[in-house]
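Visitor: Below are structures written as structure tokens.
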Structure 1
């Protein structure tokens, strides 16, 4: 239906315009900066998210696994359960890693810098270089050539726009897609073998940051479920190599 705006509508617009301007100015006076929402269109959201995740300087992360075991050592004795830590650009990360060793849970510290990783002894707490075959490297999560940026830019297919949702009392854009097998291992910090997976992401509609993600992986017919969460973006953290001499 075509609608024509007559003289009365024009007069109404003239009368309302000063009020709209005054309300806009008042709202700006009550906040330090304007809030811009990303248009709720999947292509724009993913493009913005790719740029945002590729420019992260600092962030806190959590990676949790449930279901079938995932081992981080060649002997398949250290079953990964949870990692909580921080990332500092360009390639540094720390973590507290919770592992299941048989029926016993243990925690170790981990520091990864430029591809080199150190771990704490779960008994003595002393630092040492990670043994050969150790698979967990969170420093790759935000690598601009390997991590979230290229995944969001060109590593997704069969994208489905779920819509706007509320998570932890905050608005989110929910997007589903199939993640390319060459990218999945990186966003799980090297914990899984290459495989395409169905990926759910909850994206901040103002910043474009991926705040949460869920996926499931398969190995030898068994399913592992994963939950990833990012928070405290751009809160500075300094990560240094441990002193293994002292």
Structure 2
């Protein structure tokens, strides 16, 4: 299993204004922890030892002050700065040197919360994506799978959902190998002038090197006021259930 990871903690958190006028979105509390503490815990539970945190936005120094060298999170932390927000794929690409001593590496978005640990499939595929059935998959990149879990199509925020396949939302956690950086050379910026991670995932899929790993527990981002409220309410309800028992 990989020992290296990339945690993406850039962005200005515009969807969380006015909270993010003076604080990084990754340091907004959810159930008594900062948002960024959740992906850090997910990585630690995977056995990650070395994590590169990609920073950006106006309040990146607050994230550094919180994480520091990583010892309080049980791993070694170093940092890269994404000066211009050019998409997830580009943010990963600037970490190539940090990932050179491991066959595979994990990438996780800094605002994603996974309720339970992630276990990677013991397959020979070069890349894996964590996917989840959600009521509104067209808000995400989608992997269309058959009943056996084989991927038949990948599309970013599809308008139409073909009835013959199961649409799974592609979550913000990925497993890649060194070929990622060669694939990156083949993609161009999208209409919104960003390098889209979906385009990298498609290349792995076309080369038959991609596995869809279905996640059964609760997952979601914490990048909007409504999603933060939803997570806080969920954790509150879980505490009530425990106390009742």
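Bear in mind these aren't lab numbers, they're just calculated from the coordinates by the rules spelled out. Everything numeric here is computed off the predicted structure, so don't read it as measured data. Cβ atoms are built from the backbone, for glycine too; each structure is taken alone.
Visitor: Using the calculated result 1.2 for distance in nm of label points 7 Å out along Cα→Cβ at positions 112 and 176, pick out the matching structure from 1, 2.
Guide: On the way: 1: 2.9; 2: 1.2.
The correct label is 2.
Visitor: Sticking with this structure for a sec: One of 1, 2 was used to calculate mean count of other Cβ atoms within 10 Å over residues 40-47, giving 15.2; which?
Guide: 1
Visitor: Of the structures labelled 1, 2, one was used to calculate FRET efficiency 1/(1 + (r/R0)^6) of positions 120 and 200 (r between Cβ atoms, R0 = 35 Å, to 0.05), giving 0.60. Name it.
Guide: 1
Visitor: Where is distance in nm of label points 7 Å out along Cα→Cβ at positions 72 and 224 largest, in which of 1, 2?
Guide: 2
Visitor: Sticking with this one: Using the calculated result 15.6 for mean count of other Cβ atoms within 10 Å over residues 168-175, pick out the matching structure from 1, 2.
Guide: Going through each structure in turn, the value belongs to 1.
Visitor: Then there is this: Could you tell me which structure in 1, 2 was used to calculate Rg/Rh (Cα atoms, Kirkwood Rh) as 1.13?
Guide: Of the structures listed, the value fits 1.
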